[in-house]
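Next come the structures, one after another.
What follows draws every value from the coordinates through simple rules; no lab data is involved. These numbers were taken from a predicted model, which means no experiment stands behind them. Cβ atoms are built from the backbone, for glycine too; each structure is taken alone.
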Structure 1
Amino acid sequence: MKVFLSGNIAQVGLNELEENNVSITQWSEKRQITAEELIAACQDQDGLISVGPNKIDAAFLQACKHLKVIALHSVGYDQVDLEEAKKLNIKIGNTPGVLSGATADTAFLLMLAVSRKAFYLHKKIINGEWKNYEPTPDLGIELNGKTLGIFGLGKIGLEMAKKCIGAYQMPVIYHNRSRNNEAEKEIGAKYVSFEELLAQSDVISVHTALTPETKDQFNLNVFKQMKSTSIFINTARGGIHNEEDLTKALEEKIIWGAGLDVTNPEPMQKDNVLLNMDNVAILPHIGSATEETRNAMAQIIVKNIVAGLKGDSLPYQV
């Protein structure tokens, strides 16, 4: 059984693949593999472990229709043409659940960093700009008792809400395609319309999938419906917000601040104006980047790959 690995996964996963007699060919260059290179690499393989933003589109799937299984190193699967994969009987697996806590930690970190302008003020020290004490410049805002709005109250959104309730007694409102009755009972979250979410939230944290419906959903018109004192957090997918519109909203003080673990596009260029704004905190898509979570993701990948190669249903099938 031969599998191509388009990046790197935790060593525990590589060890378990070897224990299951799976032969791995791994992409070793320190750059993202191109679409053409990925197709070529998979020609003599039985499966693919897709690490990073590889497009598993119709063109790839048609060129690699012999593959039995594709295991994604992510929860998100917006880069996959699921209909084409189903037609070709190629099983697709992802890694749900295990990264909820780590990703929620990242959202919480960004919210707190933005509220106190932490990244910007840290840069002032590096630039030698920490001078005499002044009581009024660069003031942040407090979070205690502020309203948290969750756009996409699933597992990650629920973990974020719990942290905000525990730390800052933040009442939680949310908007989903359908109501999350369990979360309403567990944490007292209140379901609201999208328009109400925008108008009432002091912090909006995005935890939804990127779909044709959510692409560019947070645009200038939407930011204008938010409070001028509000913070926008996105740890889901960069395509959910329009970055030009977000920049304008921050520059014109339409909203107070933003924290991003995902950008549009990725990777973000070092001269992006958002990186030097006092009210912005940006991380390089590290939501699940803890040893514990990446180990757990690798073990799920192995389970999906081994099951798919055997012709069994995947334990974590999309």
Structure 2
Amino acid sequence: MAQSPKSPLAGRVALVAGATRGAGRGIAVELGAAGATVYVSGRSTRAWRSEYDRPETIEDTADLVTEAGGHGVAVPADHLDPEQVARLVDRIAREQGRLDILVNDIWGGENLFEWDSPVWEHDLDKGLRMLRLAVETHAVTSHHALPLLLGGSGGLVVEVTDGTDEYNRENYRNSFFYDLAKTSVLRMAFALGHELAPHGATAVALTPGWMRSEIMLDHFGVGEENWRDALDRVPHFAISETPRYVGRAVAALAADPEVARFNGRSLSSGGLAREYGFTDLDGSRPDAWRYIVEVQDTGRPADVTGYR
């Protein structure tokens, strides 16, 4: 399939693991908008809900991918189950014969971490479950998917996390378990970069900023159309971004013939927007992590001037 400026990923095949909602959905849709065939996996389907008990499903995500201009394929999979992941990858190999982009976005821990609870007070079962969902799933998926990705030329792996390497290295992230989960994913990208480079493939870690996911909007009692109504209660929410913003970051990386220059590095949606020139859906270019360091964490009043 010939590529065009509007479909730079035409003919490319992606797997977005953990694409039911949030960043995974935004990434899948933007890869579709760039023309890719996108396999979307997760546990929540129209027939069964995960413990989140939310309405979003992988079938809905696949439909959005197709509506955006790509080809979405929904495949139910629990990424803690190696057999299910192996079957998922076998299906991609059978149907497409290749895998060009792997996005590890599996998470599932919003209802498990306890804010500002030290390890001796945090519920142990919840903490260990969080680590399994956030770290083990990524390792299982990479183990099974990378041989197919390395069978082609190049290839891109994106490990989605929360926080840049620089920020997480200097700042405590909410709890022992959450901190460990999100920092571990950064190190995964670094390690994968070393292992993939000799094969001509690239691995990066990528963080969105303060993302207006479905769960976050529900938490503040607003929708995407009126999200600014939450600013009276949470002024720094002004720097927030849609899930499609980080999706555009992944699409830009995947279309970049020189993406290997980022191998093993920690990247952010705002930083890549400056690099590639894309914007969020509203035409703005939020740079959340610079804002968090320079405004929010210093106690300055909320003011996004110069940051979006």
Structure 3
Amino acid sequence: MKKTLLALAVISASGTANAGITLYETEGVKVDFAGAAEIQYIQEYAADSEAHFRLDDGDLSLNTTIAVSEKLNAVAGIAFEMESGDVTSDELWVGLGGDFGTLTFGRQNLFADDSGIGKDYELAGEGIDFVQDNGDQVAKYVFDNGQFYLGAAALLESDGKSTTENQTTIYDGRIGARFNDLDARVYFYSGDSVHSNKFDIFNGGMDVNIDGYNAEVEYVFNDFAFAASFGQVEYQGSIDKSIKVEVDTAALAGSYVMNKTTYVLGYTYWNPKENSVDDKTSAVYANVTQQLHSNVIVYAEVGYSDMDDSEFAYLAGMEVRF
């Protein structure tokens, strides 16, 4: 039971899903190290884009779990990303875990980082977007008993000065359940003064209030897996309330595994409503993934979007985890 809790505490708190190596495990102290490197050659949808190499993933993470008592564990994590060429820390947290769940504090991902059921690599087009899904000052609680799971997180971007105005605050959460091969869940998100440049109406970037949800369901049947989701998000200017965009989004995806090869077909629908004007777009994508090793995959993907002036998109990539 304790080993299960230890593993759950680390994975739930950090969100890390890499292969992982146990560096040290003795006297109630466990230290895991994980990394990933992923490179793609991609032609994107944008009309003015050209095919290029894309550094999609470069991550290193170090997690530890320490048994404080029979029913309480201390957990901590540090992670780095380096896609931009600079090495930056995207995780730095500590917490406590046990039968009650896991409670962590510090720089970490919100639940919004996990939302979405797309089985694409890059070419699903527009989808659910809560804009900000990570922060330095995050308190996060996760509970998972195998069948039912839930969690809540709060991001309070304060500089320690009570007089500071327009500080970013975000509250999000997730609740779900697993029934044999069926997994259903709902994500909730509410953020104030979140900086975004997603739409032209935001004039190159402004602080907006964001409220939304995304409902998801996944079902596995033998070698087949199916997933569907529907979400709604509202973006409204934090100062100018007349600036508002409401978005409906939906996604469908299916996969089939044959030996070490996985085939995927997916569809996404995105409908932003700005001042009662609809601007619907949709995309269809397909990919195939070959598993060369438990830690190594190669893949190829193609996609089509009906967005104005979009080009036929394609990519090929390779990921190595350790």
(message) With distance in nm of label points 7 Å out along Cα→Cβ at positions 208 and 224 coming out at 2.0, pick the structure among 1, 2, 3 it was computed from.
(response) 1
(message) Taking distance in nm of label points 7 Å out along Cα→Cβ at positions 272 and 296 as the criterion, which structure among 1, 2, 3 has the greatest value?
(response) 3
